[in-house]
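Below you'll find a set of structures to go through.
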Structure I
Amino acid sequence: MYLAVATRPDISYAVGVLARFSSNPGPSHWKAAKHLCRYLQGTKDMKLTYTSDPHAPELFTTFSDADHGGDEDNRRSTSGMVVKMGTGAISWASRLQTIVTLSTTEAEYISAVQSGQEIIWLRNLLSEFGYEFTGPSTLYVDNQSALAVARNPEHHGRMKHLDLRHYWLRDVVEAGDIDIKYLPTKSMPADIMTKALGRLKVVEMRGMLGLYD
């Protein structure tokens, strides 16, 4: 199961949640694990497919999302991130945030910071391979308030208590390395990295990630 997460972005969230109970699983966790195994068995022929995407002219595009206070045990939020090259995902992550956020804006902004770090790493890596970036890399978020905080230092409101390292994103946006934009939740592929979704939504998200038979 842990090996599968490396090649299947659609189960990253499920594996991450199950891993929290690996030392002392109960009947509900075994039931969830069997449900995940059945899902994998039913979709074992799916694979990531990469083709050109006329709607994404950049070399890669990044999507960030968060589920505020989704963990019922410690009320921490889950960050989700997907990087796509063409139609397929090349990098993804689903992880609990290290602090308890006080609002959806905070949770979304912290997730955007983590996604921004992945963008800068990829830009540096691809630059070493000889690719020259002539403009910023796009980061999509589905929260207007988090977008405003990243773009404008004066929009800090109740987020003044956050550790200063989280304001790194403002600097790279101002420097022109990252262009942060709004994307509605219904079009956000990183949504599957932050919460459990219904069957129809999972099928839709698989297509957004580039997973096909």
Structure II
Amino acid sequence: MRYSSGAVEALIEEFAKLPGIGRKTAQRLTMHVLQERRSEVEKLADALIDVKEKVIRCSVCQNITDLGADPCHLCTSSGRDRTVICVVESPTEVLAFEKTGHYKGLYHVLHGVISPLDGVGPDDIKVRELIVRLGTVAPDEVREVVLALNPTVEGETTSLYISKLLKPLGIEVTRIARGIPVGAELEFIDEATLSRAMEGRSAI
């Protein structure tokens, strides 16, 4: 069923493009927007525009940060262990590890994984930036790189590729423990499991 209003249909179609949002959910969101006060809808619209205009990637770790706050607060914090870098797929994994309160090192966000079937190669993610980053630090400043990618075929492929690139640098390369189910997404794993996985990391 399609609505008689073209504007309503257009908004439903846009909501339905979002990950995990089907047409029924898109319809509910659209009806909610219609019932909200204009001022509230304008706040939503402004927030969407601000995300595109004011959010950038940290020049050091590639995590998201605000324009004018580069490097990000994690990279500049004096309370972080600068000898360890945890490599993750997306900013959502950074949030997941931070929620555990256990990991105190730095991060590097790849913004994807190697997936030949999807046409995603090493040059399409932030691997090169990681190598450049490690090449600019003082010797022995970074002693360990933890690969914390999702336990999928693509995640494994990316982990092996990165580990081969890092071996000549003399930096210990580890991966988080296998307590996380194969095929699971790290952002949905509970804090206790993530903490145990980080504690049980092993060399590659």
Structure III
Amino acid sequence: MAWDERYAAHDLVWSVEPNRFVAEIIGPLTAGHALDLAAGEGRNAIWMAERGWSVVALDYSSVAVDRMRSLAADRLGADVDRLTPLVGDATLPAPGDPASYDLVLLSYLQLPAAEWRQALRVAVAALRPGGRVVVVGHAGRNLAEGWGGPSERAVLYDPDEVLEAVEGLPVTVEQSGIRERPVETDGGQRVALDTVVVLRREG
């Protein structure tokens, strides 16, 4: 599998620090039960567990999940049981009982539209009333106006595309917009454009 190969080829594909927008949005929230779909090596999930969250972290790559377990053991120590790393598909029903999570994170889950919509439905179905879905992803506008990220428009999404995908689902929009993310490169600092959307489950 391509993602297994990518993770296996590097000691660490992503930063050990959480995504800046994830930290900004989730940092002030009261810790609860979270689901991280497409968790990669666990940078966001481990950070949440360090702050008291109980986190189920799912990724399609078994190599990434193995690395997440190792990183979690190093960083969480006696609290390692706060994190449950699992190999799984973000488009399939979430682990655990429906409507049992306080937070679902979709951080750079870049899928074609039909699969992306299904992952969003999975995320909303997993939330208890009042829980939040936090979406951070490479924006469609990034292709022409930003730097880095996937070059295939079909797996990118602007905020309006996220809102269109959740039309009819029991959520209200708490935050939606394009955010700038500075990226250090060999040629100096560049700016990537990310979609950041926060949805709250009604009911």
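When FRET efficiency 1/(1 + (r/R0)^6) of positions 83 and 187 (r between Cβ atoms, R0 = 25 Å, to 0.05) is compared over structures I, II, III, which one is greatest? If you can, show how the numbers build up before the last one.
On the way: I: 0.95; II: 0.45; III: 0.10.
When FRET efficiency 1/(1 + (r/R0)^6) of positions 83 and 187 (r between Cβ atoms, R0 = 25 Å, to 0.05) is calculated for I, II, III, structure I comes out on top.
Taking -13000 as the value of helix-only ellipticity at 222 nm (-39500 (n - 2.57) for each DSSP H run of 4 or more, over all residues; to 500) derived from one of the structures shown (I, II, III), identify that structure. Walk me through the numbers on the way to the answer.
Details: I: -11000; II: -13000; III: -8500.
Structure II accounts for this read-out.
Hey, FRET efficiency 1/(1 + (r/R0)^6) of positions 51 and 67 (r between Cβ atoms, R0 = 25 Å, to 0.05) derived from one of I, II, III reads 1.00; which structure? Walk me through the numbers before you get to the answer.
Details: I: 0.25; II: 1.00; III: 0.75.
Of the structures listed, the value fits II.
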- Among I, II, III, structure where log10 I(q)/I(0) by the Debye sum over Cα atoms at q = 0.13 Å⁻¹ as derived comes to -0.75: I
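The numbers here are math on the coordinates, done by the rules we state, and not lab data. Everything numeric in this text was worked out from a predicted model, so none of it was measured. Cβ atoms are built from the backbone, for glycine too; each structure is taken alone.
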